[in-house]
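In structure tokens below, several structures.
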Structure 1
Amino acid sequence: MPDLTALEFTPFRGDDALLNMLGTLTMARFDLGVVLRLVTNASTANAAGFVHGGAFSAVTDVAMFEVAKAHFGTCVTISQDMQFLRATKPGSVLQAVARAKRLGRRMAFCTADVFEGAACLAAANAVFAKVGS
């Protein structure tokens, strides 16, 4: 994991309505990938009062997409799998650390881990396909 204290976070693009609903989002790039930092809000709560798994899935998908997009330009997610390791409550600060495992000519294999402080709460893997020629 990169030293998150050394990264410069800037506001994330505001064109993603789902992520905007989940909370305040900032992004930083590092040599091998990106970090999306999400300050969750009450809208992320599931019926049990924890941050919904869909919020984890959304933030990891977008973080890994940003890694693939930096390589290809336009691309789409073709598969994603998630492992939920620990629960957290709304109001928590989640940091999705995404990086490429393999970048090909038309496909990118990416991974992301979601942290709250030093605790890993979730892990994801995804495959992205380049769109167009």
Structure 2
Amino acid sequence: MPSKPKRPKPSCKNHYVPVWYQNGFQLGQNQNWLLDISEPQLRPDGTPIVFAPRMRPAKACFWESELYVTRFGEMINDEVETVLFQEIDNHGSDAVRAFVDGDERAMHYQLESLLSYLGAQKLRTPGLVRVH
């Protein structure tokens, strides 16, 4: 009896800003400046501990663990990341490149992909989705 092919381990490090997009902001080096703007920790006297911006590779920025993972009992599913967002990112990358390059023909054909990408960014970025 043939065995079932093993499914790859679910992706748990989910970037809400794709690495390809972050790479577009690099100025000759392989890293970007990152400023941590999360709620600062406080010293015993109550003053905040402020961190200076630091250089980080794109793969280490703008991600959260299991951000797009769904669970059903013991089953872990990462298809939101690997199917839905991966497809949008692939088309979004081409669309952004068309607009950055100023290629009017490509811009015409990529406009819908660009709008889908921008809409997905709003939905997938933590802190941008607000429930009122």
- One of 1, 2 was used to compute Rg and Dmax of the Cα atoms in Å, and the answer was 18.9, 68. Which one was it? 2
- Query: So helix-only ellipticity at 222 nm (-39500 (n - 2.57) for each DSSP H run of 4 or more, over all residues; to 500), computed for just one structure, reads -10500; which one of 1, 2 is that?
  - Reply: 2
- Note on the structure: mean count of other Cβ atoms within 10 Å over residues 31-38 gets 20.1 when computed on, of labels 1, 2, structure 1
- When distance in nm of label points 7 Å out along Cα→Cβ at positions 15 and 119 is calculated, the result is 2.4; to which of the structures 1, 2 does this value belong? 2
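Readers should treat all values here as calculations from the given coordinates under stated rules, not as data from a laboratory. Please read these numbers as outputs of a predicted model, since none were measured by experiment. Cβ atoms are built from the backbone, for glycine too; each structure is taken alone.
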